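Multiple structures are listed underneath, in structure tokens.
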Structure 1
Amino acid sequence: MKRRNFLKNSALLAISPSLVKASGRINTITLEENLAALNRQPKQIAASMNDEWDRIAMLYDVSSDFINLENGYCSMLPVPVLESFIQKTKDLNRKLTLFMRKEMETERQAIKNNLADIAGVPTSEIALVRNTTEGMNIVIHGIDLKAGDEIILSKQDYGSMIDAFEQKAKRTGSVNKYINIPLAPLSKQAIIDAYAKAITPKTKLILVSHIINITGQIMPVREICDMAHARGVEVIVDGAHSFGLIDFRITDLDCDYFATSLHKWFGAPIGAGLLHMKTSKIGKVWPLLGDTGKDRNSIEKFEHIGTNPPAVYLSARAAIEFNLLMGIKLKEERLRYLKNYWVDKVKDIPKVKMFTPAANQSCAIATFAIDGMPPAEIEQLLLNQHRIFTVAINNDEVSGVRVTPHVFTSVGQLDKLVEAIRAFVEGKFGPIPEPGAKPTMPAPVKSGKGKKK
């Protein structure tokens, strides 16, 4: 997609020169001005220009009640995208059924065209869904499998996908074969070999997480797909944490099926997702909900879910524009910088264990543990005593606390995380909260350099 051509008549550019409200005060800022200094620099240098990123953070209405380091679940909307969502909701309410019956399909198609351009695939291979789980389940439950057919997956894959394949096995007699993915792989080949060794003549499908949500490991998807296709095996990719976080196009992967949530790192409203399926695969996959009015070879047969709120995916256009203005590669490098910033400060502390691989094998996501402290206890102490929100991970292979900063996160906030981890290691913490106890966070501190108000 040509960035300049796409943004030429952008509604977001009409919003961006406006006054942006942030933290109870008004800042006169524009997206172009904020990003100009950054985009003139090499991406890795720009990623470390903290003063410039503090100004970018003003484009987000960040709460002062806590430090949000759990942005992997869903992403805060930048103010221009939030404004678009609110306006789309108001406009829709005025027209309602007229829009939904007469105008909605044209706008839906325009959004799909925009997303297809970014993804690098034909619009005829893009379906709008509500989230990754829905998109993946369309594929998992839509593919015909028989007793004995094998699926290769990992315990590090997302729980909802594992559950879907376990249900599929109960219904069809298919067999789920779990492999061990190295937590600290010495090479891409070590990961590829783990999948390759599990393939047998009965293998029909491989599930791969593009970015593993519990460790942040970026998987060598293209190499796995090439290996699998050479053996006649299809690949379904869980792209929940990759689309909008790292710089790639779906065509780069050459996978057969791909699903993602646009409300994660892409920054669209909650309830927007994308499903990609190669044209040659569409005809053989059953839709999750019946729609006999659509051609069996049309990707649109997967979009029938009943009445749903169109303002969500219509606002995806504003998220597309915001991402193009910032640049996915620039965002990727900033989030990798932030992840490396705090990880480098704690990885050698005694009793601290990192589950996240080397710097360039991961991006925003990193998970740590402290010997002798249950992850849920660390999560509660961080929130109750330090106003830092994270999430405890308890997986068959990983037990730790996941940290996911965003572009509005300051290095000063990450320093607070590092200080808290050091304090825990040294035994400096107050009463341990009861399991499941409601957080009782201290009052917000006064703002200062490095703090987001």
Structure 2
Amino acid sequence: MPRQEQPETDEAPERGGMLDWIWSSPALAAAGAWLSRMVEAGTQGYPPDTKRRLMILNMIAYLIVVTTLIYGLQQAALDFERFWPIVYINFAIVLIVAAVPLVHRFGSAAAALLILVTECAALLAFTYYLGRESGLHIQYIAFSAAAFVVFGLGRLWLIVPAITVALILHLVCWFWFPQSAAKIATPQHVLDSLYTQAAITTFGLIAAAVFYAFRLAENAKAETDALLRNILPDTIVERLKAKPAEHVADTFQDASILFADISGFVPLARRLGAVETVALLNKLVTLFDDLAERHGVEKIKTIGDAYMVASGVPEPTADFAHRLARMALAMQEAVHELRAETGYDINMRMGMATGPVMAGVIGRQKFSYDIWGDAVNLAARLENTSVPGRIHICPASRERLGEGFEVEARGAIDIKGVGERSTWFLMGSRKSRHPGG
């Protein structure tokens, strides 16, 4: 019997689709938006790092409000006539800490001070009424870690006094409020419960603070590492991390260098204007960066509309010239496609040279990985004397490429600083023909 199609309804889907329906429901989206507003309350106008810390303070405040309210209701239900001072103190904490988002307007440290002063006074009062066997005073120990989170590492002038005061109050509670002096006679099972809650809270706060600190450190390390790897080759980053004080300077007997430059860029940029020019360059350089990664060559730098890439550095490879030749052909193909897509008259002159080079990291603040040598200068000269849409190569590059690539002789030309040399245009790979322009 053929299966009948089920009519469409507005009812929630069953089984596996139920969770998807719940997570995508308008009610949940509205709840998430409300929670986000609550966490960000009062943090507008602060720098991102400060705002993040204030949002954490807001979350801590909300947790304090919820847990303290629960404690107060529990104690009121247990025996209000006996525990009424504790109940009122809990409700006072709820009212004060609930105002934390409003206090941010008085400064980035105001809310943290409010929380710490309130908690210090409340723990002292609780221990005064219930005695030290309640264990509530051990929560002062958590201040040694929590102070760094709520104030931030840059406020040691607040952190040190806060930790000192917490330590003093912890000792005061131990020596001044023995169980025999407790103002409220409390059954042992209640004391045991209070001590357990205090221990859980203390361990939880310290663990959360340490986790937060390590998380920040790991995030900062990951961001720094990612930034370094965007600036420097991976192998150079690892060398700098292993020996940061050691200069990075290498000599390579054979490497290939490619310079590429947009012909007629100045009049094109004048016609396009700043916004479109930057957008065009960004798209072009992004395409080239992707190609460099795909072909296993190293982008050295961009200077305006010029793009410099090398192969065989910082890691020598046997096929360095072939890699760079394939990269150059792919760049010309990318320019050809972009020209067809945009309608702009874009062409690139390219020069490729092979020979010994030196390489290293230069600079202290805005440092970079750069290469020098006769081969670098020759590649720049070949680019200057090239033809739009063509890849101009030197004799050493021609020899290295062998029979794997198709070339066209240009003849002998006079190269500034080098003299007269025979040069060629790289046309394509014999295995897979690419357009030369």
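Consider the structures 1, 2: one of them gives 106, 76, 47 for Cα extents along the principal axes in Å as calculated from the coordinates. Say which. Clearly, the read-out refers to 2. Have a look at 1, 2 and say which one yields 12.0, 32 for Rg and Dmax of the Cα atoms in Å, for residues 249-288 alone, as calculated. Among 1, 2, the structure yielding 12.0, 32 for Rg and Dmax of the Cα atoms in Å, for residues 249-288 alone is 1.
To which of 1, 2 does the computed value 10 (relative contact order in percent (Cα under 8 Å, 6 or more apart)) belong? Matching structure: 2. Out of 1, 2, which one gives -19500 for helix-only ellipticity at 222 nm (-39500 (n - 2.57) for each DSSP H run of 4 or more, over all residues; to 500) as computed from the coordinates? Clearly, the read-out refers to 2. Of the structures labelled 1, 2, one was used to calculate mean count of other Cβ atoms within 10 Å over residues 241-248, giving 9.5. Name it. The read-out comes from structure 2.
Read-outs: derived from the displayed coordinates by stated rules, not from any lab. From a predicted model like this one, the values you see are computed outputs, not experimental measurements. Cβ atoms are built from the backbone, for glycine too; each structure is taken alone.
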